[in-house]
Structure 1
């Protein structure tokens, strides 16, 4: 394993991010993006392995961890979060790179690959749904709609008061602990979560990612018709893409893999049967193996 150190990087998008980095400067660059409710620590095992021979860059995304937390939902729109990715690469003097994303990090990685494929050499998605498949599924599939009702809860203006009333430990158990084998998350790592979440404005900033999203999750009793864009022709991802999926994911069901081959020109799928949504925590070794095999292809 290779040591990964942290610094703060000011971007021309107006935010300063806490960034972990390591590996040879002339190594193939890899940027890894975490999701909710985490930080660069999502990748602590994966990044230290890849840094043996790759230039690895791992930010706390805006609103999370040690990075800036601008006020206002508008600062968490996909346009803003994607701009951070490329501004971060620019700050390190990197033109093209492999982009790896989990959860929300994967969600914006899909869109980044659609909007600026010329900047990406490869795309790696870990338990993050393609926007078209997800939007269709929460309308058409009752099980996925039920599994996604938490998104409606996270968008509520009352959720912060609810979290304050239940306490951070209970919120941890519900939002994270219910989706990962906590045997893989030692007490000192859990404390990192609590320290991050206690920062001023941290909970609201994290939840604003959900509030800023244009994806529509209908209520269970709602008769819904998918947005018009889900019935129109949708562009294909042209970047070579690896999708790694923890098959025990209770929030994003395996049906999110159905039809991906029609939306990605060059697709590789690796299923990890013994892991859930937070597969980088539960099974980092097969995640690293899948990424390395893909990068070496």
Structure 2
């Protein structure tokens, strides 16, 4: 027989009458709602941790302070590895180049092509692909492709706490697969990525026996285009906001390809033009 205290506890708002946990949403339900929640985000700040694989070697874990606002504006300050380095990119400003200073002697401020070799050194992605929405765009594309081909495995489970926040864990597995395309005259891997809709560095990674720079292909080369962005991925989304707090991708041989984690994520904090101005006296440009 239940005690009076137990009966009163179960009657309180938010306390389920049954001890059984509700079933988690499906991956399709979550992805649909993610789009709704992302549309509400105008800007955010966070501490970001990044680690990426280059050929067969994992790079170091990098820690950086980030600011992002719509329409597309990015500010990044490196807190480790390239400590003191800052970068600002605002779409449509500065001839669509990133303004960067390296934070060490001689600390010169330069304008860089986001896809150029200097800007891409030690990076899988150009700054033009930065942001939470772009991260989820890759996930949505993988899901849509898997549904189209009737393949892939997906699961949604409780993800525990990330940075003290309750999460859903989405695990996806994708088979090897893809096709070959023929490189045209003067085509780089960037051109091929734009033409095929696949990420440039993923293409280069899957063709790493032949290419280690985007401009390596010659006319007539057969370039493999993977169908998916990796063989397995793991997303931890905050239950309350559905923002990605940790995202990890592995290749088809089980090697970790890249991982990103966001701590102290704050949404819609009211960032201004000054936050993306290199003349801001709080910055060191």
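Values in this text are rule-based calculations from the coordinates and carry no lab data. Everything numeric here is computed off the predicted structure, so don't read it as measured data. Cβ atoms are built from the backbone, for glycine too; each structure is taken alone.
In terms of FRET efficiency 1/(1 + (r/R0)^6) of positions 47 and 223 (r between Cβ atoms, R0 = 35 Å, to 0.05), the structure with the greatest value among 1, 2 is 2.
One of 1, 2 was used to calculate mean count of other Cβ atoms within 10 Å over residues 79-86, giving 15.5; which? Comparing all candidates, it corresponds to 2. Tell me which structure, out of 1, 2, gives 14.4 once mean projected area of the Cα convex hull in nm² is calculated. Considering all the candidates, the number was obtained from 1. Calculated for structures 1, 2, distance in nm of label points 7 Å out along Cα→Cβ at positions 55 and 239 is largest in 2.
For the structures shown (1, 2), FRET efficiency 1/(1 + (r/R0)^6) of positions 119 and 247 (r between Cβ atoms, R0 = 30 Å, to 0.05) is largest in 2.
Can you tell which of 1, 2 yields -6000 when helix-only ellipticity at 222 nm (-39500 (n - 2.57) for each DSSP H run of 4 or more, over all residues; to 500) is derived from it? Going label by label, the one that fits is 2. If you line up 1, 2 by distance in nm of label points 7 Å out along Cα→Cβ at positions 159 and 271, the top spot, with the largest value, goes to 1.
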